[in-house]
Structure formats: structure tokens, C-alpha cells
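Throughout, read-outs are computed from the coordinates displayed, never taken from laboratory work. Keep in mind it's a predicted model, so treat the numbers as computed, not measured. Cβ atoms are built from the backbone, for glycine too; each structure is taken alone.
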Structure I
Amino acid sequence: MLDIDFTSVVDSSSVATFVISADHTVLAWNRACEILTGVKAQDVVGSKNAWRGFYDSERPCLVDVVVDKAEDRLGEYYDAYGKSTYSRGLHAESWFLNINGRKRYLLFHAEPIYDENGLLIAGVENLEDVTEIKQVEERLMLSDKVFSYTNQSILITDAKQRIVQVNQAFTKLTGYQFDEVIGKSPGILESGRHNEQFFDDMEAELVKSGHWEGEIWDKRKDGTIYPKWLSITTVLDPDDDKKVTHYIAIFTDITERKKSEEKVRHIAFHDSLTQLPNRTLFYDRLERAIKDAHREKTKVALMFIDLDRFKIVNDTLGHHIGDVLLQEIAERLKDNVRNSDTVARLGGDEFVVILPDIARARDVSKVAIKLLENINQPIVIEENELYTTPSIGISLYPTDGLTVEALMQSADTAMYHVKEAGKNNFQYFTQAMTKAAQARAGLETDLRVALEKGEFELYYQPKVKVDPLRVVGCEALIRWNHPEHGFIPPDVFIPITEEIGFILPLGEWILNEAAQQIASWRQQGLLEVAMAINLSPAQFKDEKLVKKIQDCMKLSTLDADMLEFEITESILMDNIQATSEGLLSLKKLGVSLAIDDFGTGYSSLSYLKSFDIDTLKIDKSFVDDIHIDSDNAEIVSAVMSLSHNLGLTVVSEGVETQEQLDILADLGCDVFQGYLFSKPLPANEFFEYVTKQNKL
């Protein structure tokens with residue numbers, strides 16, 4: 001049995017509308033239909049006699065033809081007919097000798113209705129009485145009487161398609177007055193929704209048969225766009241039947257009819273519980289996304305989502321609670337994807353997400369991680385705190401399938417792999433991609449608990465002066481000793497911490513750990529070694545940064561002159577005004593400031609005087625080839641010269657050979673850092689290194 005209340009939909013429409021089931025039983029017959037046909041709803045609903053409203057003996061209505069898919073028989077019943085331009089339906093028209101006791105010319109439009117599995121369950125038919133339009137067309141009357149009495153908009157042009165006459169209905173509908181359109185082309189009404197081919201086909205039909213009729217979108221004077229039913233007829237010279245003298249266009253606003261059709265179409269293509277696209281609309285959108293991706297050479301991602309343990313909710317709390325849970329999940333899915341993406345419900349607790357125009361697989365991983373996090377949050381329904389998790393299978397076009405069916409199969413297979421692996425995760429169909437995505441997701445998960453488990457450690461790389469060699473500072477560098485994977489390089493996990501917002505708590509830990517370490521060293525007699533700490537872009541923009549540094553210095557009883565903060569050149573140039581203010585706030589604490597990796601960005605040396613900084617660190621990329629690349633040597637020399645003129649200390653990082661050191665020293669570099677002196681060391685080894693080098 002159908003569980004769709006079609007009556008409540010069609011009754012609100014002013015357009016005559018009725019609905020029949022797949023076995024031709026009349027399901028709904030609205031008031032407008034009663035008025036037009038004279039047949040009451042109570043006399044026809046539940047029967048298979050929809051024809052009684054129009055014919056003297058039993059024969060198919062247009063919607064019967066649609067339900068039976070018997071389009072080849074349309075010519076037996078109607079004067080004019082065809083397929084609808086914008087849908088799967090049919091349209092037809094014909095004279096009827098006895099419609100509610102009168103001769104009427106009717107337009108019919110019939111649409112099929114499918115369920116979520118794509119099965120035909122019903123059909124809907126709209127009827128419109130256009131007798132007056134047809135009478136005007138057949139008589140081709142140019143008289144004032146027609147213009148005065150018809151409520152249909154009429155526009156007449158000459159053979160060169162210049163407007164020569166319009167009626168009051170035209171003015172009322174379009175907003176244009178008579179003197180605003182006379183002598184102009186009907187093109188002033190064009191909405192822009194139709195391409196050149198549409199109008200070329202229209203003109204070809206006028207040349208061929210002298211008549212064109214159909215649905216078209218036009219624009220009123222105020223700019224609003226509306227749909228209308230347009231009929232155009234050519235008027236021939238009585239003395240020369242090959243010579244066109246005029247064109248007569250008669251049209252009516254069909255906005256109400258379109259609204260009625262849209263309501264029925266929404267029921268046909270959307271899930272009644274969640275209002276998400278159903279299986280039929282989902283298949284259509286995925287097919288369209290595949291075609292677009294093929295044309296644009298892009299990717300499409302398909303996510304197949306199945307809720308874990310949903311059956312338990314239904315079985316223990318009832319289907320009502322289960323339905324509310326599904327509605328909440330639908331909202332969370334929609335809230336965490338782009339407007340261009342499609343979220344659909346296939347049935348039960350199965351959802352799918354189409355992500356068109358995907359450049360990289362890792363972009364899909366970000367979406368999957370976001371969906372996992374949001375769906376994992378508790379949902380409170382009638383004082384019940386519910387938890388459900390998603391198992392997500394992902395397939396990509398074109399690597400995992402070239403058709404809708406192939407992509408569905410791949411995503412479904414991947415989803416079941418997630419189920420087998422323990423649920424509450426996502427997996428790509430391609431095994432190589434699956435491993436990479438899972439590894440990244442695993443790192444993200446592990447990062448969130450690594451601080452609590454004490455898996456992070458700071459290493460310290462010495463900064464030295466030469467002649468004589470003496471350690472004057474160090475740079476704190478974080479290391480992650482993963483319990484399963486061992487030491488993970490910072491360039492692997494630091495970008496992830498920034499993406500997931502973990503860099504702030506991690507940066508705060510680094511700050512406190514480094515400050516306590518240097519305070520400990522000072523108690524052991526290491527008095528001349530300053531500590532350099534890197535600040536990420538997120539940390540630098542943190543409004544609480546100054547307060548955190550103050551609290552840290554207070555806790556570790558550390559003098560401000562023993563701390564130096566390094567920011568990258570890209571931070572420096574991101575927002576010059578904001579950067580300058582941020583640097584000033586830090587300087588007020590008494591700490592030193594350094595620009596790290598100078599030369600890798602796009603800043604000008606002239607900007608250096610705009611910022612209150614103390615140290616400039618020349619990037620390793622310039623140091624690597626300084627002994628064989630004269631351009632690098634000249635650049636470094638110029639940087640050092642200007643820096644010294646501005647009172648800045650210059651540090652060269654990445655010094656690995658004696659030759660590099662000699663050249664940099666000759667150019668006037670103040671401080672050196674690199675493997676020539678030492679790699680980054682754990683705290684105890686660093687202390688021993690400094691003790692030996694500085695002969696403490």
C-alpha cells in the first residue's frame with residue numbers, strides 16, 4: 001500500500017489535478033478537477049474510471065498512457081502530443097465535445113511517480129482549459145474584440161518580428177506598457193534560461209508547420225522570471241500562401257501549475273522521513289556527476305554510509321525513536337558537506353554522499369573524518385542519550401568504476417570491509433589508498449592522546465659562535481616517539497596538528513617544556529645559553545599567546561632575555577599591520593624575536609626595518625650551495641650587510657661543512673647552527689655537549 005497522502009498535496013493547487021496508482025486506481029481528485037469536469041471526487045476516487053471526467057465511453061487518459069508506458073498510442077487519442085521538455089512526463093491537447101456540458105480544448109500534462117527503489121507507483125495528471133486560446137488561434141482574429149475580452153496575453157509581430165500589437169492581459173502579465181514594446185523584438189522578454197538551439201528549433205518548426213507550442217521561461221519588466229505556456233502561429237498573406245505577414249503569440253502564466261507539479265515531483269524524488277533525495281534522484285545526480293567529471297577530467301567520490309548498531313535502537317526503543325535518530329543523522333550529514341554535494345537516503349539506515357569535482361583523495365578523507373567526528377557525538381531523544389557510529393565505504397570515479405552501478409558496488413564493498421574491521425571508520429575501495437588514508441587517520445587519532453601518554457620529547461640543536469667555538473643558544477625541536485611506529489618526523493605530523501587544530505595545545509606544551517628545561521640548566525650552571533622556540537601561524541594569531549608566555553615565565557622563574565621566539569617569513573608577510581602589532585606585544589615581554597627561514601618567502605629586505613625583531617636566520621637552501629653558487633653568496637652577503645646595518649644578529653642554519661662555515665664567517669655571519677657542530681640532542685646529551693664545548 002502507498003503511504004503518501006497525495007490528496008493533501010493536490011487539494012492545495014488551483015490547477016485541476018488527479019493522481020492514479022500503478023493499477024489505474026484513482027488516488028486523488030482535487031476541487032479544481034471537480035469544477036472543470038463536473039465529476040465529484042467521491043464518485044471517482046477509489047475507482048478505475050478517471051476517464052469519466054472527459055469521455056463518453058471508457059478509454060485511457062494521458063496518465064494511463066504514462067503508467068502503461070504506451071507512448072506509441074498517443075496518436076490514437078490526441079490531436080497534438082509529445083514528451084515534456086524538462087521531465088519524464090508527456091503532454092497532449094485536444095478538443096472535447098462534452099466536458100461538463102461544454103465544448104472545451106484541454107491541455108494535459110502527465111508525470112510518472114517512482115518510489116525510493118525506482119519502481120513506478122503512481123502517475124499524476126494536470127489539466128488546463130485553454131479553450132479561449134485555441135479559439136483565438138483558429139480564428140486568427142486581429143480585432144479589438146479579441147483583445148478586449150480574452151484574459152490570455154496576446155502579442156502580434158510583423159514578418160520581421162517587430163511587435164505591432166499587444167493586449168491588456170499582456171501588459172498586466174509582463175509589466176510592459178504598449179508604447180514600451182511597439183516596434184521592438186519579443187526578445188526583450190527572454191529570461192536567458194534557453195540556449196540558441198531552443199530558439200533555432202522553434203523557428204524551424206514555425207517554418208515547417210506554421211505553428212509552435214510549448215513551455216518557455218520569460219522575464220517580466222521587473223526582472224522576475226516565470227514559466228508560461230506559449231502558442232505561436234504564423235499568418236500568411238491571403239494572396240500568397242508562402243508569404244508571412246504576421247506572427248501571433250498567445251500565452252498564459254503557468255506558475256501555479258508548475259508549483260503543483262513541483263510538489264508532486266518532490267514526493268516522487270525525496271525520502272518522506274528525512275526529506276533527503278531518494279534512490280531515484282540519487283542515481284540521477286550521480287550519473288550527472290560522472291558525466292561532468294568525464295568532461296572536465298575531474299574526480300567524483302561516493303561515500304556509502306551505514307549506521308552501526310542502529311537495529312538495536314529500533315528494537316529496544318521503538319521505530320519512533322529510530323526515525324528521529326535518522327532525521328538527526330540526515331541533518332548532521334548535510335551540515336558537514338558542501339552545498340554542491342548530495343546527501344541521499346537509500347532506505348533503512350543507509351545513506352550515500354556524492355562529492356563531485358574532487359581534486360585529491362585526501363580531500364575526501366577530510367570529509368570522512370569530519371562526518372565520523374560529528375556522527376559520533378551523542379544524540380538526545382526523549383531523554384535517551386543515544387550513540388551511533390558510521391561505517392563509511394568510499395569509491396572514486398574513474399579509478400573504482402565508470403558507471404553508477406560500479407561505483408555503488410565498490411563503495412558498498414569498502415563499507416563492509418570497515419564493518420569487518422571493527423566499524424566506526426572509513427575505507428577506500430582501492431587498497432593502496434585505504435592504507436594511506438587509514439594511516440593518516442590513525443596518526444590524527446594517536447596525536448590527540450600522545451600528550452596524555454607522554455610520547456612527545458624535545459630535542460635541542462646548539463647555536464654556536466666561532467673563534468673560539470662556544471655554544472650561545474639552542475633551538476627546541478619536537479620529536480614524537482610513537483609506541484608502534486617509532487620516531488615520526490615533524491614534517492609528517494606537524495602539518496596534521498595544524499589541520500586538526502591540535503597545534504595550540506601542542507605548542508603550549510613545547511613552550512612550558514622548553515622554559516622549564518632552560519630553567520633547570522641554569523640551576524646547573526648553564527647561564528649563557530638562550531632558548532629559541534618556534535611559533536606556528538595559529539599560535540602567533542592566538543589572542544592568549546602573550547598571557548601564556550607570561551604564565552610560563554612566572555612558573556619557571558625564567559628571565560625574559562633567555563627566550564627567543566622564531567616566526568617564519570610567511571607569518572611576517574601575512575598581514576603586515578597585524579604582524580607588527582603582534583611582534584610589539586611580544587617585545588614588551590622582554591623576549592627576543594627571530595625571523596626563521598628567511599629567503600624562502602616573498603618579503604623584501606626593506607620590510608625588515610618595519611618590524612621590531614632581533615635576529616634573522618638565513619634558510620638552509622642558501623647555505624647548501626653557497627660554496628658553488630656565487631648568486632647565493634651575493635644574496636647572503638647582502639642580507640648580512642643590511643641586517644647588521646639594522647642592528648640584527650644573523651644566524652646561518654644548516655651548516656654541514658667546514659667550507660660553508662669559512663665562507664659564512666668571512667661574510668660576517670654571527671651565529672651558526674647545523675650538523676657540522678651537532679645534530680639535535682636530547683636534554684641530557686645537550687647539557688654534556690655544552691659543558692664540553694664551553695669548558696664549564
Structure II
Amino acid sequence: MRAFIIRPFGTKAGIDFDTIEAELIAPALTRLGLEGGTTGEVIEAGNIREDMFELLLVSDVVVADISIDNPNAYYELGVRHALREKRTFLIRAAGMTSDVPFDLRTDRYLAYDPAAPGKALEALCAGLKATLASERQDSPVFRLLPELREQARSRFLPLPREFREEVTYAAKCRLRGKLALLGQEARGALWESEGLRLVGCQLVDAKAFEAAAVVFEALHTLEPLDAEVNLRLGTIYQRLGSLPKSEEALQRVIAHPEASATDRAEASSLIGRNLKTAWRDAWKALPAESRRARALRSPLLMRSYEAYSSGFTANLNHFYSGLNALAMLTIVLELIEALPDTWIDLFADTEEAHRKTLELEGQARSLGGAVELAIAASRKRIAASGAVDPWVNVSWADWLFLTAKRPAPVARAYEDALAGQPDFFADSVRGQLRLFQELDLLAEKVERVLEVLAPASPSAAGAVAGRTMLFTGHQVDLPGRKEPRFPPEKEPLARAAIEEAVRREAARGTGLAGLAGAASGGDILFHEVCAALSIPTKLYLALPPEQYVAESVAPAGADWIRRFWAIVQRQQDAPVLADTKDLPGWLQHRQAYSIWQRNNLWMLNEALVGGAANLTVLALWNGKQGDGPGGTADMIAIAQARGAETHVLDTNVIFRP
């Protein structure tokens with residue numbers, strides 16, 4: 001998260017404001033993990049006033065020192081109050097004789113001792129923490145003009161062209177780990193929120209839900225009430241099997257007083273989907289003869305229907321929620337017809353059960369008619385615009401499936417809707433039909449529709465995730481290195497330690513694969529050990545092979561060069577991160593960052609895309625810190641925070657004389 005400091009510069013009225021920042025404000029920001037400073041940090045680049053406006057707009061919190069009558073400080077504070085409704089924190093030196101301006105006299109501020117500003121550090125940290133967590137307006141402009149609305153930060157945060165191009169290329173090539181890396185690298189930039197949004201949406205489209213959760217949670221920290229963010233999190237956590245987290249995100253949308261009707265409808269619909277998932281989980285593992293009774297008795301069935309119905313009521317154009325409500329209600333009525341005694345047992349007497357059945361049948365007729373009109377209106381709008389939306393045509397076929405008496409027109413509607421469309425459309429229909437198959441409902445229509453669907457694509461069946469080993473570690477020491485890390489004569493010991501670790505991972509089961517760079521030392525040893533054990537590896541290169549070998553292999557000697565090219569020859573399709581060592585201009589916000597650190601984080605994100613539970617990081621490492629972003633210590637910390645296993649092959653022990 002980003003902070004901005006409004007303050008006078010230098011010493012004025014006996015107060016050294018540079019010291020106030022150094023001993024009070026900056027330590028508080030650091031302790032809370034906030035980045036940022038004053039306009040002094042950007043004075044060399046461009047128009048300082050434009051930079052100031054941008055920083056006042058995008059900063060998550062502003063600390064304003066109003067100790068003295070400083071026109072620049074008051075001007076910046078006024079701009080902030082006009083742009084942002086909350087999270088502006090005022091501080092003031094104690095003992096000042098001059099009054100603050102009339103417009104600020106009713107505002108609260110933190111007093112500090114200008115002779116010993118550090119004494120107020122704890123109070124400032126607590127105040128900033130509370131401010132960040134609060135949704136209370138502190139801008140007098142917004143408080144006095146209750147109809148005034150903040151402008152979305154996205155309107156003022158254009159993404160760098162090169163960043164957008166990298167995201168587009170990674171998405172097109174389905175480089176899911178590269179997308180996750182770009183999301184990680186966007187952190188801390190002025191345009192961070194919109195960079196995360198772009199990357200997160202692409203990760204969802206690529207079905208990299210674990211990586212998408214990390215990106216959207218970071219964006220949620222910046223935009224806690226953003227409807228799109230919370231709707232995305234609702235979907236992501238549902239796909240990851242964490243229904244409570246999904247529910248929490250979706251309820252934030254419903255509870256927001258300014259949420260649109262469309263957003264409320266979508267959130268309610270997604271809650272209905274979660275309830276349907278929980279309902280289905282309660283009976284799908286039972287024997288076929290027991291499923292229908294358990295399904296009908298479960299209160300989750302009606303709760304799912306009601307949630308979908310609530311979404312459709314919020315927005316009658318949101319036919320997706322209405323269609324799903326109709327599907328759940330159809331299941332209820334079909335189960336009632338098949339299991340009348342089970343249904344009656346849910347009520348005090350037969351009459352009550354009958355009244356409820358009649359009520360539900362009436363709701364089904366009304367709902368079916370409303371959904372028909374909503375889909376028909378959408379099809380008409382799309383046709384008038386000249387566009388094509390296959391999902392609307394599939395939805396029309398879905399409506400026919402639920403309402404038509406004869407199977408033939410239903411099958412024909414699906415055939416027309418799916419003609420010329422990618423396989424995943426048919427896979428989606430097949431997934432919807434599976435619920436009716438499992439409960440043996442509408443069997444004749446299900447059978448006829450399945451006959452016209454294309455065969456299931458291989459991805460639809462779902463692949464069993466294998467286990468990945470990510471290797472990282474020291475290069476072999478070059479001649480003259482002052483502090484040895486990996487002396488060349490210790491190569492046999494390193495190889496033995498790596499082989500022992502790889503064999504241990506291989507003993508856990510099938511589907512094991514390795515992932516590493518190819519620098520002289522541990523990387524090459526890892527590839528060679530895996531090849532000897534018939535374990536496939538994937539090579540990742542920071543630079544094209546000719547440049548990479550010159551930078552990371554050749555200094556160690558001819559034998560390492562030969563071994564490098566042997567690995568490259570086996571993996572001629574090895575992905576390459578960049579064409580040159582120079583980082584793209586949009587990465588200027590990341591200090592002390594190099595192509596090598598970027599390459600390490602790229603490999604880590606590629607490995608994590610398969611799921612942290614399926615990853616083991618092996619590190620040939622002496623345990624020393626200080627290698628910065630993307631170094632071994634950083635990689636291990638990130639992997640552990642995500643829940644991956646890490647095993648350090650401690651060179652202090654392995655290489656012990």
C-alpha cells in the first residue's frame with residue numbers, strides 16, 4: 001500500500017520537518033508496510049504539480065503535518081480532501097501558538113513533541129492502522145456534500161504500454177507463471193491496482209485460481225469494497241473449494257449500499273452456486289438409490305434456489321441467475337413427483353405439503369415466463385447490434401431443456417447453439433447435465449442432448465496434478481572468490497546431496513517433474529541427476545542461450561559449457577524470459593532488482609501455478625540472507641508463505657571438512 005506525506009520542508013518556526021519525517025513519519029510507514037514519501041521524491045521527473053495530484057489521488061493514506069501556516073501544505077491537503085473521502089491523517093506539533101485554519105478546527109489530529117518526535121511513534125502507528133481499517137469519511141468536502149462521489153482510481157491510472165503488452169503476450173501463450181510474476185512485479189507501482197486487476201482477470205481466464213487468489217487478495221487490500229474484486233474472489237474461492245471465503249467476499253458486495261443491481265444479482269447468484277455445491281457434496285458420494293431422498297431432504301436445495309431467485313429479483317435482466325433458479329426449482333418439483341412420501345415427511349401433514357407443492361409449481365410457471373422474456377430480450381439486443389454471444393444461445397437451449405415437454409426441440413436448440421463453437425461450450429453443457437444424470441431426472445431429454453454434443457475434450461475430464469520440484473541454489477565458485485560458497489572440488493558432495501533429495505521426492509509417487517535454470521553449479525547438477533533418474537525437467541532461461549551461457553556458465557570453464565549445451569539440446573523449447581539484461585522501463589519502481597532475480601521469481605511462480613500443495617523447493621544454500629528480491633532467501637520465504645514444502649540442502653553441513 002502507498003502513503004503520501006504532506007509537510008513543510010526544512011526548518012521553519014523552529015521545527016525541523018525533515019527530522020520529523022525521519023524519526024516519526026517514515027518509521028511508522030515502514031512498520032505498517034507502507035511505501036511512499038513526499039513530492040521531493042519525484043521532483044526530478046516531469047511536472048511536480050502533476051506528480052503531486054497523482055500521488056494525492058492514488059495514495060491509500062495521506063499523512064499531513066499542519067503545524068504551521070504553510071500554503072503548499074494546505075493546498076495539497078485541500079486537493080486530497082477534494083479527491084478522496086477518507087484516510088487522510090493529520091498531525092501537529094504540540095505547543096504551537098497559532099491556530100489552524102478555521103476549516104480544520106473541528107478535525108482531530110495527533111500531537112507530537114517537535115523536540116522528540118519519536119516518542120509519538122507508537123501513537124502514530126496505532127492511528128494509521130485504525131485509519132486504514134476504517135471506512136469513516138474524514139474529508140470535510142465529502143461530509144458537507146453527501147451526494148459527491150469519489151472518482152475511481154482506475155480512470156487516472158493508465159497502465160504502461162510495455163506492461164500491458166507483456167500481460168497480453170503471456171495470456172495469449174498461456175504462460176500462467178509469467179502472468180503471476182507480472183502481478184507480483186506490479187506491486188508498489190503507482191498503477192498497482194489496475195496492473196493487478198488486469199493480471200488477475202487473465203489468471204482467472206487461464207483457470208490459474210490459486211495464483212489469481214493471491215493477485216485479487218492484494219487488490220482487495222487496496223480496494224476493499226470494489227465489486228469486481230469481491231465477485232472475482234467469490235468465484236476464485238469457490239473453484240478452490242473454500243466456500244466460506246467465497247461467501248465472505250460475496251456478502252461484501254451485497255452489503256455495500258452503493259452496489260449496482262447487476263452486482264447484487266451476480267453476488268446472489270454466486271452464493272446460490274456455492275449453496276448448490278455444498279448441497280451436491282452432501283449426496284453425490286452416496287449409492288444411486290439413496291441420492292434422491294438425501295437431495296430432497298437437504299435444506300440447502302431450497303436455500304440455493306432462493307439465493308438464485310434473489311439475484312434474479314435484484315435484476316430481471318440477469319437471466320443467468322433466473323435460469324439457475326429455474327433449474328433448482330425444476331429439480332425440487334421432479335424430486336417431489338418421484339418421492340412424494342419423502343416430501344410429505346418434511347411437513348406437519350399432507351395438506352401442508354400439498355399447499356407448498358402448489359406454491360412451488362406457481363413459482364415455476366412465473367419464473368419460467370420471466371426468464372424466457374429476459375433471454376429473448378437479450379437475444380434481440382445482441383442481434384440488433386450485429387454481435388454474436390454463444391452463451392445466450394446456449395442459455396436459450398437451457399431454458400428449453402427445463403420447460404419443453406419433448407426432447408427433440410431441446411436437442412436441436414443445443415445443436416444450433418453449439419455449431420462451430422469451441423469444445424468448452426459443449427463441456428459446459430455436459431457439466432450442467434451431469435447434475436440431472438446423478439439424480440436420474442429428465443432422463444430422456446438428457447440422453448437426447450448428450451447425443452448431439454461433441455465428445456468431451458481431454459481437459460474436461462481434468463488432469464491429475466503431479467508434483468513439481470523447483471531447484472535453486474549456489475553457482476560453483478569462480479577462481480579467487482574471497483568467501484567460498486561452492487568450491488569446485490565439492491561438486492561430488494553437492495551432486496550426492498541433490499540426488500538424495502530427488503530420490504526422496506521420487507519415492508512419494510508418480511508424476512514428478514523438475515524445474516530449474518542452468519547456471520554452472522547446482523542448476524546443472526539438478527538437471528543431470530534428474531536425467532539419470534528418468535525424471536523430466538523443464539529448463540527456464542533468463543536470457544537466450546548464447547547470452548545465458550556467456551553470463552552464467554562460461555566463467556566456470558569449458559566442462560560446464562559442454563554440460564549446459566547438452567541440457568539445452570534436450571530442451572530446445574525452453575522458455576526465455578527476456579532478450580536482454582536490461583529491465584523494462586515499467587519496472588523502475590523496483591529497486592535493487594535484476595534480470596536474475598526476476599528469473600528466479602518467474603520460475604517460482606511457474607512452479608506455484610500447479611498448486612503450492614504440489615510443490616517442493618530444493619535449495620542448495622548456505623542460509624545467508626541479504627540477496628534481495630528474487631534471491632534464494634526471498635524465494636524460500638514466498639514458497640513457505642504460500643504453503644509449499646521447502647528443503648534446504650545446507651552447504652555448511654554438506655561441504656563440512
For P(r) over Cα pairs in 20 Å bins from 0, in percent, for residues 266-633 alone computed as 23, 41, 30, 6, 0, the structure of I, II it came from: I
Answer label among I, II for the case where helix-only ellipticity at 222 nm (-39500 (n - 2.57) for each DSSP H run of 4 or more, over all residues; to 500), calculated from the coordinates, equals -12000: I
Structure from which 45.2 was derived, mean projected area of the Cα convex hull in nm², options I, II: I
Given 0.7 for distance in nm of label points 7 Å out along Cα→Cβ at positions 210 and 642, calculated: source structure among I, II: II
FRET efficiency 1/(1 + (r/R0)^6) of positions 466 and 562 (r between Cβ atoms, R0 = 25 Å, to 0.05) - highest-scoring structure of I, II: I
If FRET efficiency 1/(1 + (r/R0)^6) of positions 322 and 498 (r between Cβ atoms, R0 = 35 Å, to 0.05) is computed and equals 0.35, the structure in I, II: I
